[in-house]
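Multiple structures are listed underneath, in structure tokens.
Values in this text are rule-based calculations from the coordinates and carry no lab data. Bear in mind that the values here come from a model prediction, so they are computed numbers and not experimental data. Cβ atoms are built from the backbone, for glycine too; each structure is taken alone.
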Structure P
């Protein structure tokens, strides 16, 4: 393995660690603020109208998508899908070129 390839792998690993750190800090702040909002909600109206759940839901959606990105979980457009589509388009292009000849 040459030096540039090692540097590239190190850079990618460093970026991934930074993304993980950002996600975990976002998760920590999410838990802290939602618990604080729930406490405030309870203090104000004893949870007759649990409005803090709207904030938890909205922020939770953003956190969910951040987790999908950080943990590279994409069941529909993963690397295997990409390779299959490339192969499919190349085969279609080849068939179209053969039909014109």
Structure Q
């Protein structure tokens, strides 16, 4: 699935029209915390990493990111492309190996 296609499909589930950016930013922080908590429990508490739960929480992070981009009228494909271009420039020496 293309990122921008995901962004448009995800937007169909966005509820409300007031303070959407604040809601999405807070949701992103919360869901990122869920991902972090799963990894912490795996790394430091010896728990099994639940891939299904991790996939679920990462999907929630993706949803919030896509809706922040939607609010700002930024195609999500543009976010992904710009990030790869920046990484390519930043790690050019390492990528040549």
Structure R
């Protein structure tokens, strides 16, 4: 009789997501949700919409000066979001 060792439920779910081809989609959703954790509630208050398309995080903001300020910190935002997600999901951020 072959002995199997218990696995963590997170590992089982990750394997199932990988087999179903949903890992990239899940990571994209995690990246969009990570925006709030990275920028904080004060900046998120000016965010109306955000989504990921082809590795680009699109963020719609209601403040033009804030768009300009965040565009100067684009590289730091990308690395912080990827660090929160735990994978290289975002390659660019576009502010609208």
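Can you spot which of P, Q, R the value 25, 23, 12 was calculated from, given it is semi-axes √(5λ) of the Cα gyration tensor in Å? It must be structure Q, since only it matches.
Quick check on the output: 4.2 is distance in nm of label points 7 Å out along Cα→Cβ at positions 41 and 73, derived from one of P, Q, R. Which one produced it? Only one of P, Q, R returns 4.2 for distance in nm of label points 7 Å out along Cα→Cβ at positions 41 and 73, namely Q. Source structure of the calculated read-out (helix-only ellipticity at 222 nm (-39500 (n - 2.57) for each DSSP H run of 4 or more, over all residues; to 500), -30000) within P, Q, R: P.
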